[in-house]
Structure I
Amino acid sequence: MLSILKKLTGQSPAPAAVPVQVAPPVAPPAVEKVDPYMLGLHDAMLSGWFNQATGEL
């Protein structure tokens, strides 16, 4: 049955793929871990949640 379908559609078997050597990906430089609490505090300070003129933080 499969051979009849191949003849009707004119498909030939796919050629065997030759494996190609690919260079391993280069890892990005390691980033220092930042405490999420301190990062959120820094973002809140930059966005104006704290009164910096009076030294609220």
Structure II
Amino acid sequence: MGWADAYRLGRLGLSLDPQNVRNLVIPVGSGVGSRLALLGTARDLFNDFADDAVLQRH
């Protein structure tokens, strides 16, 4: 990422209203070794996100 892209990304971040930003933890469980495994409910989360990059139902 160049300086111009970093600047544009920073300006985009400043344009977001923090009241409209939420944090969501992806449901995971224990996997093999140090890896985490997605739980079945994660599929619905990603399907909701896939069409427009906005979570509608979560």
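Since every read-out is calculated from the coordinates, none of them should be taken as a lab result. Treat the numbers as computed from the prediction; the structure is a model and nothing was measured. Cβ atoms are built from the backbone, for glycine too; each structure is taken alone.
Worth pointing out:
- Which entry (I, II) yields the derived value 0.00 for FRET efficiency 1/(1 + (r/R0)^6) of positions 3 and 43 (r between Cβ atoms, R0 = 35 Å, to 0.05): I
- A value of 141 for volume of the Cα convex hull per residue in Å³, calculated from one of I, II, originates in structure II.
- Test item: helix-only ellipticity at 222 nm (-39500 (n - 2.57) for each DSSP H run of 4 or more, over all residues; to 500) calculated as -12000, pick one of I, II: II
- Value 0.70, calculated as FRET efficiency 1/(1 + (r/R0)^6) of positions 19 and 35 (r between Cβ atoms, R0 = 41 Å, to 0.05), assigned to which of I, II: II
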